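**Q** Take a look at these structures.
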Structure 1
Amino acid sequence: MMQTDVKSAACAAGTSTTAFAGRTRVRGIAISHGATPGSVTIKDGGASGTAVFSYTTPAVAEGIYMLFPGEGVLCATDVYVTTPSGATATVFYG
């Protein structure tokens, strides 16, 4: 098993952004959201790329942390994150 350093990128509410430009594996995600439902999405390949993860936030203010099993989720091109208004995400990758 190859070890890599795990880094993180914070993604502000109501944005679409490249959290990391390059090939990497997403190891986990922390999401904090308000009471308005919405979806947090991770895509590989920018705005028009392939969705590799999606989480629908419930209509209650809370936070959740998800650790992806095994080697994580591969993003061959980049890690592109979209958050709804009222939700922030921190993506852990490496």
Structure 2
Amino acid sequence: MSGPPLKSLALRTLQHIYQRTGNSLPLIGCGGIVTGKDAVDYARAGATLIQLYTSFAYDGFGKARQIKDEILRELDGRKWSEVIGEEFKAK
């Protein structure tokens, strides 16, 4: 499996690892990232970086620029580093 059907499982796994490592490791989010919102969801769950793969197969390499632009809109002036693990900071 790859792509969007994998997103919820991949996010749960990432959250689990982030909580167990105490933000001591750089984590790479992957699985179902097709929009900037998806990418930011992974950052909020603890991803330091993201990986795109399946979306390239469906939409081509221009997808990276599209997702980058969407990420900038999602962040609304904040930095990527400010949202890493955000869903755990409020708890």
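**Q** Which one of 1, 2 has mean count of other Cβ atoms within 10 Å over residues 63-70, as calculated from the coordinates, equal to 11.1?
**A** Derived from the structure labelled 1.
**Q** A further question follows. Any idea which of 1, 2 comes out highest on relative contact order in percent (Cα under 8 Å, 6 or more apart)?
**A** Once relative contact order in percent (Cα under 8 Å, 6 or more apart) is worked out for each structure, 1 has the highest.
**Q** Given a value of -15500 for helix-only ellipticity at 222 nm (-39500 (n - 2.57) for each DSSP H run of 4 or more, over all residues; to 500), point me to the structure among 1, 2 it was derived from.
**A** Of the options listed, only 2 reproduces it.
**Q** So mean count of other Cβ atoms within 10 Å over residues 39-46, computed for just one structure, reads 23.5; which one of 1, 2 is that?
**A** Computing mean count of other Cβ atoms within 10 Å over residues 39-46 on every structure in 1, 2 gives 23.5 only for 2.
Since every read-out is calculated from the coordinates, none of them should be taken as a lab result. All values derive from a computational prediction rather than experimental measurement. Cβ atoms are built from the backbone, for glycine too; each structure is taken alone.
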